[in-house]
Structure P
Amino acid sequence: MTGLSSRRRPVAGFAIFTLIMVAVFAGLGVWQLQRRVEKHALIARLNERLAAAPEALPAQTQWPRLTPAKDEFRRVSFTAAYARLPDAMVYSAGSAVRDVSGPGTWAFLPAQLSDGGTVVVNAGFVQNTMQDRSQQDRAVSRLITGQPVKLTGYIRFPESAGKLTPPESMAKRLWFTRDHLAMARALGWGEGGKAVAPFYVDLEEPVPENGIPKPGPLSVHLKDDHLQYAITWFTLAFAVVIAFGVWWRAQREPELRPRIRPD
C-alpha cells in the first residue's frame, strides 16, 4: 500500500498542475476572443466617425464636456489662422491611422479662432529622419500667413508619456508624445489668456501645394491578431492535456504489464 500511495501522490500533483495550466491557457484564449469582439466594435465605431460629414467645431463652452470615448475622431470643420508662434515636432515611426511611413515628424501648430481660443493642429507629416529643425521650419513657414483659412480634420486627444518615452528637446522643439497641452505650456501657445482646446485636430485638408507637411484622411489600420492568439492559447491548453495523458500512461505501464510467475 505504501508504494501505491507514493505513486498516487505525484499523479495527483501533476493532475492539479495540469488543470491549473489548462484553466490559465483556456482563460487567455477566451480573453483574446473577447478582445477580438471589442476590437471589431472599436473599428466599426471609428470607421463610422471617420466617414461622417464634418461638423462645426464645438464651441469653447462645450470643450470641458468633450471626452475621448464619445468625441475622439469626430470630423470637424472650422476657420482659423495659424498663429505666428513657435511650432512643435512630434517624432513618429509610422501611424495606425495615417497613410505615412516613418521615420519623420508631425508638425503641430497653434491656430487662433475668431473668438480668441486656440486649437492646436497637427498639420501633417514631414519626412525627416534626423528631426532637423531647419527642415521643419521651412515646411511650416508657408502655412503661417496670418490669414484665416478653412480647416477640416479630426478631433484627437493628447497622449500620456510612458516610462520609456524620451524627454522632449526644447532646443529642437521636439516631442516624442502627442501631448499638445505640454507643448502649449512650454511654447506659450496659451499666453495672454487664450484658452487652448483640450483636444487637437488631425488635419485632413487643405493640402499644401507642395504636399509638405502631408495631411490627409484617416483610415483604420488597427492590428487584429486576436484570433491567432486565441488559437495559440487553446492549442497550448490541448498540448498540456496530451502531455499529462502521455505521462500518466507511462506511469501506469508497470501496473498494466502482465506479471510472469516463475514455475
Structure Q
Amino acid sequence: MIGVFDSGVGGLTVLEALAAELPAEHFVYLGDTARLPYGTKSAETVVRYALQATEALMRYRLKCLVIACNTASAVSLPAIRARIVNVPVIGVIEPGAEAACAASRTGRIAVIATEGTVRGAAYQQGIRRRRADAQVTAVAAPLFVALAEEGLCEGPIAEAVAHHYLDPLFAVPRPPDTLVLGCTHFPMLMRAIRAAVGTQVTIVDSAQTTARHVRRTLTESALAAAGGRGSLRLLATDAPQRFARVGARFLERPIEAHEVELIDL
C-alpha cells in the first residue's frame, strides 16, 4: 500500500499521476479537509498536523508515503522522516526542484505556490542546491487554489488571475525560461497559465515529477508491485460529500460520497 497525504483535495492531482505511473499499486489517500488550508498556517502547526496524518496512514502497513502537499513537504518532511525510518517518504518539492534545474537553459526559474511554501523557501533552496547559479523568483498565488476548487479553471476569470500573478514575472527583459507549479491545485489551471506565459516557457508540474520519482524509488528498492490491478481508498477528516464533489475534478473521474471514509485525527 502507498499512502498519499494532502491538506485537502489538491493532492489528488498527484494521486492521479501516481496511478498512471503505477497502475498495479494499491493507494490510500488522506485529505485533511477539516483543517485546510495549510498554506496560511505556521510551520509548527503544519508539522503537527502532518505527523498526525502520517500516524493515521501508517496503520495501513505502507511501503511508501507520499507527501502530496507542497506546504507540508516544505516544512514537515524532516520531522516525518525522523518519525518513520523504515518506509521511503517522498515529498513533492525535491522532484520538482530537480526537474526545474534539468529543464532550465538559462538558470532563470520562477516558482508559484501558496504563501506557506513561498515563505518556507524550500523550492528556492532545493533549486539552488542543485544549481548554484540559478536565479529563482517565488511568488504566492493563493487565488489559483480557490479557482481550482470552484471549477473556474478556464475562461476570462482564470486568465485574468493568471496574468495578474504571472505578468510581473515574465513581462521583463530577461524573463524566466522555466515555471514550477509549486501547488497541487495549479495543474488544474494549466491552460490559463500556459496562455499567460507563452509557449517558450517550460512548465514543471510537481505531480508528474513526483510520480516518476516514486516509481523510480520503488523499482530501485524492489518494492514495486509485480502486476495485477491496483485499488484506491479515500479518507477525509471532514465533509466527505464536498470532498467527493470537488475531488472528482482533480481526479478526473466521478467520486461517490460513500467512497470517502470519514476519519478523525
Structure R
Amino acid sequence: MIIGGAQIGSMAGPFLVNRTATLWGLPVLFGIAAISIFLVPILIFFFVKKYPYVHEKSSKKPTGPIEGLKLLFSKPYLMGILGIATLYEIIGTILDYQMKFLADEAYGSAEKVAEFLSFFGIAANGLALVFALIGTSFFIRRFGLTFCLVMFPATVACVVIYVMAFPMLWALFIAMVAIKGLSYALNNPCKEIMYIPTSKDVKFKAKGWIDGFGGRSAKATGSSVNAMFTSMTSLMFYGSIVSLGVIGVWILVALYVGRTNKTLVESGNTIQ
C-alpha cells in the first residue's frame, strides 16, 4: 500500500509536465520540483515530532563505513540481495539511454521530449500502481518469493528480445514501462522481504551499501556499455546481447536467494 501511494505522486508530477511543459517552459517546472523537495524536510520535522521514537539514538557503538562493505562480501546471501537490487539497473540504463536518444531524434525540442517522457512516467507508475494494489501481494502469497524473484528477470528477458526484434521508439517505450513498473511494484517489495531473515546489525550496515553503492555502480556499468558503441544501431544489438547475459546471471542469483530465504525463514535462522 505504501508503494501504491508513492505511485500516485509519481504520476502527478509527469501529468503536470505533460500538460504544461510547452505552456510554462522547463524553468517553471524545475521551480515546482525544487519547492516540492524543500517541503520534504518540513514533513520529516512534523513526522519525528509526532512520532519521536523513530529517531531515538542507538545505544550501539559507532562503526566505520567499511564495516558494512566487509559484511556484504562475507555473506553470500547479502551478495545475492545486492544482485537482485542492482542487476536490473544495468539493463534499465542501457534501454533508457536508447529510448531517450530516439525520443530526442523524433521530437527535437526539449519541451516535446519532456512531454513524451512525462507520458512515460505516467504509464510506468500507473502500471506500478495497478500491480501494487492488485498483484504484488497476490503473486507473493500464491506463488512464493522465489517465483516472483525469477519472474521479473524472465519478463525483462522477453522485453529485451522484443526490443531486438523491433528496435523502435515505441518498442523501447513499452520495454521501459514494463521494467520500471514491475521494478517498483514487484522487485522492490521482494527485495525488502529478503531482509526479514537478517539481523538489525546487518540491515544497518549492509543495506546502505546495497542501495547506494550497488545501485550507482550498476548505473555506471550500464552507462559504460552505452559509451562503448558509437552508433545507435550497434548499441541496440550488442546492448541487448549484454543485457541477456546479465539476465542469465540475474536468474541464477534469484534462484539462490529465493531458496536460501525460504530455508532461513523455515528454520528460524537469521543472517548475523
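Quick note: the coordinates plus some simple rules give every number you see, no bench work behind them. No experiment lies behind these values; they were computed from the predicted model shown. Cβ atoms are built from the backbone, for glycine too; each structure is taken alone.
The table below lists the values:
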quantity	calculated
Winner on mean projected area of the Cα convex hull in nm² once structures P, Q, R are ranked, highest first	P
Given 0.30 for FRET efficiency 1/(1 + (r/R0)^6) of positions 48 and 120 (r between Cβ atoms, R0 = 30 Å, to 0.05), calculated: source structure among P, Q, R	R
Structure (P, Q, R) behind the derived value 0.95 of FRET efficiency 1/(1 + (r/R0)^6) of positions 24 and 88 (r between Cβ atoms, R0 = 30 Å, to 0.05)	Q
